[in-house]
Structure 1
Amino acid sequence: MKQRSYFVTTAMFFGYAFLYVPIAVLVIYSFNDSSIPTVWNGFSLRWYSALFENEQIINAALLSLKIALISATLATFLGTLAGLALTQTNTFKGRLLFTGLIAAPLVMPEVITGLSLLLVFISSEQLIGWPDSRGTLTIIIAHITFSMAFVAIIIQSRLATLDKSLIEAATDLGAHPFRVTLDITLPLIAPAMLAAWLLAFTLSLDDLVIASFVSGPGSSTLPMVIFSKVRLGVTPDVNALATIIITIVGLGVVISGWVMYRQEQRTIRRVQQP
């Protein structure tokens, strides 16, 4: 048993090291005074100062945050509706087809998704004149399209393991299905909705391939700007930007974990009350 425990501990150590050591190195070198990213020349905050003076990166970061917030919110709303339709409606005749359509973006290569959305936007512009150009709006629509699938799967998984007794009790007492969903189902799946929103936000903020297809002049997102800079050579201000993003994401994970823990403890206390 001890040998097995040592093996598991060692494997876990190397696994975490493989994942997080490169991130730690990136964070450390973001405080490097040298103009060469891989040569340490002392501690400095010069690249953070240079980052905030770079209007191109700041504008791209603000645009990416705006797109991620809008697309994650709408994707969570639509994905939750899709998850409810897949689990709460037993008489839905097209359920199998709808499930396949929801799961398709999960396995579809991003190049195919981006190209197909580009063709849709071009055809729509030629037929009805909307959208009149490719930019922020088309990126938001594209991100909602593929993020909604991830949200629907998460919500469907949570609803599949949900205790149906509370819903059945409310229905037996004469509650309208809309009130049951609003007062019982949604509070119970709120942690899953938060996790789905965070995943959709991260996917939108991280997307490069699809945004490259559907973006237009003046709508370059942060990943697109970073990719164009990396192709010409990595500069230390990119390390500073990555460190800020890591910090924001880390805080988001901690806050969401705390909220989910509080929700779980509140539910346990409610169940234990006589």
Structure 2
Amino acid sequence: MKYYAISDIHACLQELEAVMKKVDLSDGNRIVFCGDYIDYGNDSCRVLEYIHGLQQKYGDKTVIVLKGNHEVSFLEWIDSYSKSNTVKMPEFLPSGTWFIEDAEDGFKTYRTFVTDKDLMAIKTIAKHKSAYEINRLAVTKLLEHNADIISWMRTMKLFHETDDVIYVHAGVDEEAGAEWKYGTEESIFTQKYPADTGAFIKTIVAGHIGSGTVCGKKEYHDVYHDGESHYYIDGSVYDGGQLNLLVYDDKKKIFASLI
């Protein structure tokens, strides 16, 4: 069996489609998506729909989808302003606002989930409504079109473990040793920083931090292996880098980069 791994797609649909041509999901092979599907690029919603479609086609044992910190933040914003939340939020726009045009990358993400008509309705009330009311309408419009995708995002796992490998977005609490599953807080799975290197009880395949940052070479975008227990596969695709594809042959016990 082969395990493929991709991380930090960040709304780059064309790059994802190109990489997937190298993936063979026959004969029991599997793929693990290691989080951060949205933000930065131009196709946040379409990337989610693409991966969701793959999982529907092949099943969740073949297509394994993990949650990244960008998905966590996006869902937290939705939950803060959804109709099911009866607690009124403060009268300010949080840093994770996805629909304001001058918000860092957020508007690019939000507009992929809604129609131009929805955006116009939000901009119209923005002239005379509170920040809370604006956020509330923005979330309402998003959920009108994407309830299934958002529900699916909530089912994304924090990690996937095999006999030899831990797949995760950011990392685990390695000080917990063999008890890492129970000793790792959710925020560590999705936001761990800085990256660990060195020996651990299993090999860890993670994204979150660009491989160039991990190895100290800004221009480096390939898969980075620390020579011991860590593979970092985020090639910073949204920043002129590349979308890496790592494959593990669990019979030969060999990792290989296909990019």
If you work out distance in nm of label points 7 Å out along Cα→Cβ at positions 52 and 116 for 1, 2, which one comes out largest? 1
FRET efficiency 1/(1 + (r/R0)^6) of positions 60 and 132 (r between Cβ atoms, R0 = 35 Å, to 0.05): greatest across 1, 2 for structure 1
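Taking mean count of other Cβ atoms within 10 Å over residues 148-155 for each of 1, 2, which is largest? Walk me through the numbers on the way to the answer.
Values: 1: 23.8; 2: 14.1.
Sorting by mean count of other Cβ atoms within 10 Å over residues 148-155 in descending order puts 1 first.
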Identity of the structure behind 42, 25, 15 (criterion: semi-axes √(5λ) of the Cα gyration tensor in Å, for residues 28-187 alone, calculated), options 1, 2: 1
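Tell me which structure, out of 1, 2, gives 21 once relative contact order in percent (Cα under 8 Å, 6 or more apart) is calculated. If you can, show how the numbers build up before the last one.
Numbers: 1: 30; 2: 21.
Going through each structure in turn, the value belongs to 2.
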Quick check on the output: -25500 is helix-only ellipticity at 222 nm (-39500 (n - 2.57) for each DSSP H run of 4 or more, over all residues; to 500), derived from one of 1, 2. Which one produced it? 1
1, 2: which one has mean projected area of the Cα convex hull in nm², as calculated, at 21.9? 1
Output 6, 25, 37, 28, 4 (P(r) over Cα pairs in 5 Å bins from 0, in percent, for residues 164-203 alone, calculated) maps, among 1, 2, to structure 2
State the single structure among 1, 2 that was used to calculate percent of Cα pairs over 21 Å apart, for residues 20-107 alone, giving 62. 1
For distance in nm of label points 7 Å out along Cα→Cβ at positions 68 and 180, structure among 1, 2 ranking highest is 1
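Every number in this text was worked out from the coordinates using simple rules, so none of it is lab data. Keep in mind that this is a model prediction, so the values were computed, not measured. Cβ atoms are built from the backbone, for glycine too; each structure is taken alone.
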